[in-house]
Structure 1
Amino acid sequence: MVQIFIASISGFLSLHFFNVLPPYWALLLIIVIGVIIFMVYRNVIVISFSLAISWAVFDANQYINDIDSIPKNRTNIIIDVSVSTLFNENIPTEHFEVKVLNLHSQNVDFVFPLRLMVVWKDPPQLKQGQIWRLPVRLSRIVGRVNQAGFDGEQYALSRSIHGSAVVINGDALPIRLSSSVSVRQQWLDKITPLLKSTNNQSYLTALTFGLRDGLKAQDWVYLRDSGLAHLLAISGLHIGLAMLMGWWLGYLLRLCLPQTYYWLWLPLLSGLIFALGYAWLAGFSLPTIRALLMCLIVGILRITAIYWLPWQVLLITLGLCLLWDPFVSYSAGFWLSFGAVIIFLVMIMTENSPVLANLTWYQRCYQRIKYLCKLQGYLLLLMLPMQWWWFGGVSLAAPLTNLIAVPWLSIITVPLVLIGAITPWWPWLSSWCWLVADFSLLPVLKIAAWSHGAWMMLPASITPWLVLIAIITVSWPLFPLMHFRWFYSSIIFIVLSWRWENDNQKPSLWTLSVLDVGHGLAVLIQNQQRVFVYDTGNVWDENSIAKSVIAPILADKGITAIDGLVLSHADSDHAGGSDYLIDRYQPLEKYSSDHRLGFSECITGQRWQWQGLEFVVKWPPKATPRAANSDSCVIRVQAINGNGPSILLTGDIDAKSELVMLMQDQDWQSDIIIVPHHGSSSSSTQTLLDAVQPSLAVVSIGYFNPWGLPSATIAARYQTNNIDWISTQDSGQVTVTMSNNTYSVKQYRYHYSQTWYRPQWLAKQLNNSY
């Protein structure tokens, strides 16, 4: 049994190592080999692995086929959908998930059912379970691919979402075909009025239904910094508490019933029903499924009088989760949820606490507190690699805050939430529970606010140290230092050798990174661990490119300060995130072509030197109150000695300004040009290309932008002039590494982040260097 599940889990997780999915004949060959090995040696490892990998690849191919049924270009169609998202009537939202039931178009052939993320501006009151006929603009999902930051394509895969749709206003109007509402939505609607008098309605809704749309950006910052985010979603801990409450209720009922064999398992069955109900309220999220499966397995073992070790229960639960959905391993919740349980089991295996029954009451209390403190220490150290991988940092306050908040929420808040959730038909009792639960959240939220600023971003360079800490933490109790000195010496020697080799590699002179920011522009010029930023991308609602893309990339590089910031002009897609970057990083030098408080003017003739590079401003001739496209700050960057590659940063300069600018008698030749105005037909004149004579052009653009950029005419013009053309919409982040006489180009979608679920229809034949 253990061999079967270990081999199966390995097969499911092998999906992460495929850039291209293997053909079915190769999988069939592996299965045949597995069958032969089983028949000869009675070994199930190969056949279990081959069946698991075949199942995972089949699911992956089905997912890709579903995506391929969506037209490559945005298409206006009418679709019938069933609403999948749960809605709180007090929290308006414009984004929700649907399942496609039917479509009304002869030009599109869908594979049903598809799952879509829908955007509907100012929608009517929506409910889970309703069926709507919607006129939409349908498209595939193309996410931003950068060195760090949110990965929309991986997120869509983890939720099995195939495409996106925007409800449009046209000849056809949205029609509600069915007003039927899911039982879960009805339950939420029954409870929502009871929460109106509470101060923390969004937190209580999250604890009850796993619905976190009501949490504001500042709430998430507090939860992240305090390490308490896992408590404000329905986790395995909450499911365990629900089962415990159900067990006690079943136990009390059994005492009141005749003492016969029929009621022997009533506490266990009652606990499982409570756990199942709470998981259902949460929408069967991954942590709840994991906890529910473990509870179910333990229940079956108790009934059948079979004994399994805890790690065997965990192993089977892990295998069943991956069998149900092989894509769950692409979500952070999968690794964090199972990682925490594995750490707990590791601690149990290495713990040598005295028998509590032989101790006095205060000694027992001391041992329990000591155990909890040790558990938090283990969680902090062993979760470091996973926390860095998924979130780029770690909360230093997490051990202390969890030591206080976990028992408090477990003993007080969650039981009140459960009672309030199951008693909405007795409003007086349910309302009282909600009010007390709301009051009980105050100290937890105070702790979260107190922890603000405790989040520490971790650079990618410390990855080996994180792994080293995790290995030593696990190994120390199992392999004492006194008897295994050479083991630890070998680990430290390997890590130090790896670091020495990387640190002593010949450093490049400098790099240019054009970030994948959709429609907009953000450029990083880096030399060693110093950075200069040209433009900051767009801003929307409570978020921005500066916050969601630039900041994570700087953290991944280990850069904590910005030396300089240039804003080419005032348009939001170029300067939208400037306030965030200025507040967080306090750049020493700031330049813009319009009048901004605290900024120096970026005008013709202005020049400065930084880290061995010289920045020369080519345009505009004067600053303006608000810089438009024609006033974009154009800068040429090259090494001070004039050797090595040069770049020309152009902002959104238009054709007229290009021609006036080029009338100046200056050195225009540049090896690399950032294509003006995202490849619009109003820029990139032949005169500009003749003057600059670049060998590489990089255009920053989003795939489904409403302007149809870049212009096919402009792209052809660059290619006619034998200029290599790279677009961030196809390539993701583009990083150009400069050396003395040449440069090399890396495109993140193909060189660093190529995997089977990336849009293969974007793939092109690429060269690594120029």
Structure 2
Amino acid sequence: MKNKFTWIKSIVLIIASSAMAQNTVNGKVESDGEALPFANVYISQLSKGAVTDDFGNFTLENIPNGTYTISASFAGFSKESKTINLNGGTQNVRFILKEDNNLNEVVISGTLKPVLRIESPVPVEVYTPTFLKKNPTPSVFDALQNVNGVRPQLNCNVCNTGDIHINGLEGPYTLVLIDGMPIVSGLSTVYGLSGIPNSLIEQVEIVKGPASSLYGSEAVGGLINVITKLPEYAPRLSVDVFGTTWGEINTDIGLKKDYGKASTLLGVNYFNYSNPKDENGDNFTDVTLQDRISLFNKWSFKRKENRIASLAGRFFYEDRWGGEMNWNPSYRGGDEVYGESIYTTRYELLGTYQLPISEKVLFNFSYTDHDQNSVYGDVEYMAQQRIAFGQFTWDKKFGKHDMLFGVAGRYNYYDDNTTATAVGDQNDPEEILIPSLFVQDEYKLNEKNTLLVGARYDYDERHGNIFTPRLAYRLKLSANDIIRLNTGTGFRVVNLFTEDHAALTGAREVIIEGELDPERSYNANLNYLKKLYLKGGTMLNFEASAWYTYFTNAILPDYDTNPNQIIYSNLNGHAISKGLGFNLDAHFSNRFKAILGFTYQDVTTTEDNITTQQMLTEKFSGTWALTYRIFKYNLSIDYTGNVFGPMRLPLLSDLDPRPDYSPTWSIQNIQFTYDGIKNFELYGGVKNLLNWTPAKSAPFLISRANDPFDKEVVFDNSGNAVATPNNPYALTFDPNYVYAPNQGIRGFFGLRYTLL
């Protein structure tokens, strides 16, 4: 019996000693035969890591027996991971990292064909899901608030609709694409920037400056191309759910499935906010209440010779309202309790098909059907818009010439219950077909010099022939120094009521003087890109841009001539947008990353020899995203924010007590992310740390919030409000004094699950 217990004791001691055995892991991290000093080496299961020395060597000691994943990472290089089995002793691991930074990303938006970002003659900024997650938001519209030179602009204090400004130009000058298709336009410019599931986004590409020669009308100020994931490369399942202390709930779900030669990706986004709040005490909701669902389904098909074939569809429904705190649907459209209520139903279809021929010919198409049922107080706005778009492109190389030929057609149907589609007493829906031809030649003169020339011809039956040329030049001073010069023209046909919310809300009278002509502009943009590798493992990407845009005609809302009117007319003069922008993307070996941006701009309008600053346009702005990684605790800390300089604001009368310029303001956020559980991420933090809202710098935001139907306003014979004891400032109801989010400090918490 004693021998039996001795035998058992020996086995236990052997097992215990084996489990307690300690190992040493050493090795080297290098790239292209050269050592990478100060690279990070990390065993995730043990939260144990090391940093390589000046010769790229590392050592990890006292590692228990077992099977582990060991990873090596270095700023500007792709991470490499290996599996190691330890059973006592020393094991040597060698890592060879490949360069992989955001300059080598493939971009499409600048030239309508895939090209490495660093090789593109047109400067394109790229933002990945990693950037978007630094400050989680329920929509792409909100996610862009920390992109330098790009500002989501709210246009109404009541319904919180908005658009996106690029380099100080108004939202209608920004073209928003999904997978390269112009399906966010017209009515959806105001309401369609939400509901794109963030979990399905592969990257967001931004081009600043006119792109009308490739994309046609609306791409005057720039474009934003939201590129969704390819189904074959998407995770099998992704879930991202977060909520805030204000009661907002956002859910993103992505589900990928393979069916033989086809792969499909289903995305669901649901957002709900049903908690009316009135922090500024004006009896109006501070934030619009929303109930929104978006379903996105994308298919990708494997074909011979890797030819492209994809098809995607999206359904979007939103019910949003804002107004007096006691509003409910029974008051919809009446004049008892003020509310702005919008029901939006939208269908989208888009796809790409490469023809089965020897030449590379692509057919891209999209179709959208947008129905809007809305009321602004007692004013009804019912509108339908259908847009069909088709485009053939032929990509062909002739020696040093990389050519792109294209033919496109865009059909637009628009109908509403306003004077925009009325002839006398009869309804007359607008139906427009715009055929287009374009050509582009990217000529590589030599290894350092590339020239791109292009031109587009459109025929619009309302305005005749429209010609938009472009020219781009790229000079590669070295592998890490790029200079780009871009010039071109822009044009845009105005869709007044579908784009300008101010024309539908409040008590201002809308005046249209004469027939509105297309807007036209000339633009030049100079861009310098520099990449630096410094001692200590630091990598810097620096980018600077200078731009100048001259409008020979612009249709801008005139709030100044008559405070009780919004006047739209062709510009009797010119408008200018000019400025400088700087971006810095820094990666440090000490686990710290920083993305910094600063823009200075001057946007003016000169009419009848009088020059004024453009309304709701800041002189300067800055953005930042700082990230610090604590490997020991599997924790990342993100500190993001923005700052905007003063903007000129629309006042209603000389007696209006509100400031005519906004103060300098800033929205700042902090987030903590824990990823120590396999496939999971837990994150939380605080939005708007400073608890800043525009109500803090003005006696009130909404004019005459106590009398939204102007029942107690006295008007003179000219229709102007008169000062009375009940209305000492001679104001009418108007919610358009808005330049920033009206949502204060709030906490948030979320969870992500990813199954590859």
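Values quoted throughout were computed directly from the atomic coordinates according to the rules given, and no laboratory measurement underlies them. The structure displayed is predicted, hence computed values, not measured ones. Cβ atoms are built from the backbone, for glycine too; each structure is taken alone.
Structures 1, 2 were shown, and Rg/Rh (Cα atoms, Kirkwood Rh), for residues 96-223 alone at 0.97 was computed from 2.
I have -1.18 for log10 I(q)/I(0) by the Debye sum over Cα atoms at q = 0.12 Å⁻¹, for residues 248-599 alone, calculated from one of the structures 1, 2. Which structure is it?
Details: 1: -1.18; 2: -1.38.
Only structure 1 yields this read-out.
Computing distance in nm of label points 7 Å out along Cα→Cβ at positions 568 and 712 for each of 1, 2, which one ends up highest?
That would be structure 2.
Just checking, which of 1, 2 has the largest value of Kirkwood radius over Cα pairs in Å, for residues 48-271 alone? Going through 1, 2 one by one, Kirkwood radius over Cα pairs in Å, for residues 48-271 alone is largest in 1.
Just checking, which of 1, 2 has the largest value of volume of the Cα convex hull per residue in Å³? Present the calculation step by step, with values, prior to reporting the outcome.
Numbers: 1: 218; 2: 195.
Once volume of the Cα convex hull per residue in Å³ is worked out for each structure, 1 has the highest.
Given a computed value of -1000 for helix-only ellipticity at 222 nm (-39500 (n - 2.57) for each DSSP H run of 4 or more, over all residues; to 500), which structure among 1, 2 does it belong to? The read-out was computed on structure 2.
Can you say which of 1, 2 returns 0.45 when FRET efficiency 1/(1 + (r/R0)^6) of positions 312 and 440 (r between Cβ atoms, R0 = 35 Å, to 0.05) is computed? Walk me through the numbers before you get to the answer.
Working: 1: 0.45; 2: 0.85.
Label of the source structure: 1.
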